[in-house]
Structures are given as structure tokens and as C-alpha cells.
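Please go over the structures that come below.
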Structure I
Amino acid sequence: MLRKKILAIGAHPDDIEIGCAGTLCCLAKQKGEIHYIIASLGEKCDVLDLDKNALLEIRKEESRRAAFPIGVKNISYLLLPDTFIEHNGLVVSSLEKIITAVKPDIIFTHTLQDKHQDHKNLGFATISACRRFKTNILHYETPSTAQSFQPVVFSDISFTMEEKIEILKCFTSQNEKTYLDNDAIIGLARYRGYTSGSKYAEAFEVSRWFL
């Protein structure tokens, strides 16, 4: 079996891990080659009494620590402004350059059904950046995902759920965020698992899938 190349795209540190860390752990165990794009370092985070540069370094280091257990080969930081990510030529071009270099078989990105503008715009930009590529595109959910999210693909993460919880603990600057509470993460995974026939699962919408 050919080694799959996977590209996971997130607007901020912890988005990828919340949305699909369990699935990425499964793919890594299958010898998948995994790459990340993190569009913004989330400098609008207000839980630490630190200057901007110090906060950016902390969030970058957290993302590296979280990627290490998954075996992520490379993380590309676009350094876009937090809360001001747009679906425009600059963002699309930045994504397209990395997609051209990685040549991924599967891309994980934000759902378009999201109430956070950074998430939604990055999801749209991903689709635009893939217009010339034969790449499968799956959209994951985060705490700001809208109720209109309608997943049709489910990944059984029953054997990687504990790994996902440990990975999310790397984001210590976000400890006060209720959406990173273990009960919230486990509860959603249990619900997605119940609706798909497994103990724990992650859920995805599909933009495009090649057989």
C-alpha cells in the first residue's frame, strides 16, 4: 500500500488537534506522512498577561509539542492576523504553494459551517487552493461549528482517544477555555461514536473524494 500524504490545516493552534487529532494518530500508525499548516498563532488570546511576542512564541511551541506525538513531518506557519483571516488571493496563494510542495492525498480543513470567520474563510480558501489538484478534502468540526454541520464521514478513534486527550494537554495557555475540558472533548467523541457505531469517533463533511 502506498504511503498516504496528509495535510491538516488549522486557523489557530489547537484547531487541528480538536478537529482531527484522533484520526491523525490513526493515520500515523498506518505510516501516513503528515504535514500541518497553521494560519495564525492566535495572538488575540487574552488568558495570559504577556506581551504579544512572548505569547506568539508560547503558542508556537505548544503547537510543536502537540504535533510531536503524531509524528508530524513539517509545520508551516502562515502568520496571518488572528481574527482577520480572509478568503482572498493572498491566503489562497499561500496555501496553494504548500499544497504544490506536499502533494497531499487527503486534506483536513475547517468546515464551511462555522461561526468563527477565521475558520470559515480558511475552509473556503482551502477549496480554492485545491482547484487544480486531485486531492480529497474533508472538513472537521470545532467548538464554533454551526448546527448546520452535517457529517457523512466518521473516523473510529476508540484506540486513539487517550492520545488525543494527552495531545490537547500541550496547549497549557488555553487551560481556562471550557471547550478544551476533557468532558467536552470526550462527550463529542462519544456522541459521534454513538451515531456511527463505535465507542469514540471524529466526524467530517466532504467537499471532494476520489475513489
Structure II
Amino acid sequence: MIKTKKQGLFIIISGPSGAGKGSVCEKLVEHDSNFWLSVSATTRGKRPGEVDGRDYFFLTKDEFESKIKNNEFLEYAIVHSDQYYGTPKDKIIEYLSIGTDVILEIDINGALQVKSQFPQALFIFILPPSMKELRKRLIKRGTETKDKIIERFKTAYKEINEMAKYNYVVVNDDLDIAVHKVASIVIAEKCRVERIEEVELNTIEEEIHEDLADID
């Protein structure tokens, strides 16, 4: 009998702003109950409609810094000069230990921090079909100034140069197809030899002898 490891897969998904990585993650979780989308912690204030533990874990600055000292984050950063954002370890380890596949949507810098602690994680980079399409998507949002769009576009070029540090690349031209590809990658990863925990050779040997006897 062959037994596979119960441990869930830790899936890191990154890509430039406008590539659609958030939509890919949402669809994966929507279609498969064994996925859990990691929730970040932040010191910024809660916005109307946001729920603690669902949208973010909302912490005070003192609480966040205490967790930093206790090494409770996989990665963290200061955003907009004064607010902390980070990925708590405890929930991720908890879900992985019971066989749940954890998805972490994160920028490239954060992903590389995670890689130093979880090199065995599955790293997937989401690409737009073209830079022209990426520019169209950023403009279509209608939520940012022209200067901000230019800044994001320049950042996208830098981020794409880091693509080689990931295990897989998925082009998000059609959302459903992109989601199917990511799900297929996850299935393939679960079939890797190193995920086999135990092979009961005696049982296999007995089965072989029985089969041979049947042939005779």
C-alpha cells in the first residue's frame, strides 16, 4: 500500500499589478474547499465592511512589533511609510498540518522572504498576455492617476525580471483557463515522488505473488 503525506501544499502566487492574480486566487478557493487563502495582518485601520480575521488580522503597532520580535511572521513590510503588513505563520502551519492547501497571494519581495523559510513551497507567477494588455487593464480600473499607472507599469517590468525565481508561470489571458492551469499544477505537485510517505513493500510483494499465482 502506498500512502501520501497528509501535509497540505503551500502555494505562493505573485505577479504584476493588473495580471489578475487576485481573481485567480478567488476562483481557486471558490471551486475547491480544500484551498485556504492566507489572511495578512496589518496595523492600518479597519475600513467599513471589513471583518477581522477575514479581510485582515487588525493589530496595533505594539502588537505587530511584538510578533516581529517573537518571529511570528513569514514576512512583513512597512507600507506607505507608516503601516505594517505581514503574513502570520501560525494559521498557515495549522492549515498545512491538517492537509489543507494554503494560497498566499503576495508581491515578489514578500515571496522571496517566504522562500528563505519555505523553499519547498510551490511558487507560481501570473503573467498578463502582453504589456499592452496590462496597460489597458490598469487604465480600465479608473482608480489611479496617470503618474501612478506609469509607476505600476515600470514596477511590472522589474517584477517580471524575477520570474525565473518561481517554479511555474501561468499567462492569464482567459481567467477560467488560467485557474484550470494553476489547479492542474497543484494536482501534479501532489503526485511528486517526494510526497510518498510510506510504501509497504511486503504488502506489494504479497500482491505480486498472488497475481502471478492467478496467471499460472
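Rule-based calculations on the coordinates, nothing more; no lab input. Please read these numbers as outputs of a predicted model, since none were measured by experiment. Cβ atoms are built from the backbone, for glycine too; each structure is taken alone.
Structures compared: I, II; top value of FRET efficiency 1/(1 + (r/R0)^6) of positions 30 and 54 (r between Cβ atoms, R0 = 41 Å, to 0.05), i.e. the largest, recorded for II. Which of I, II yields 38, 23, 15 for semi-axes √(5λ) of the Cα gyration tensor in Å, as computed? Here the read-out was taken from II. Assign the value 3.5, calculated as distance in nm of label points 7 Å out along Cα→Cβ at positions 158 and 174, to the correct structure from I, II. The read-out comes from structure II. Here relative contact order in percent (Cα under 8 Å, 6 or more apart) is compared for structures I, II. The highest value is that of II. If Cα Rg over 2.2 N^0.38 Å, for residues 22-93 alone is calculated from each of I, II, which structure is the one that comes out at 1.19? Answer by label: II.
Give the label, chosen from I, II, of the structure having the highest value of mean count of other Cβ atoms within 10 Å over residues 6-13. Mind showing how you got there, number by number?
Details: I: 27.9; II: 20.1.
Going through I, II one by one, mean count of other Cβ atoms within 10 Å over residues 6-13 peaks for structure I.
Have a look at I, II and say which one yields 2.7 for distance in nm of label points 7 Å out along Cα→Cβ at positions 118 and 182, as calculated. Considering all the candidates, the number was obtained from I.
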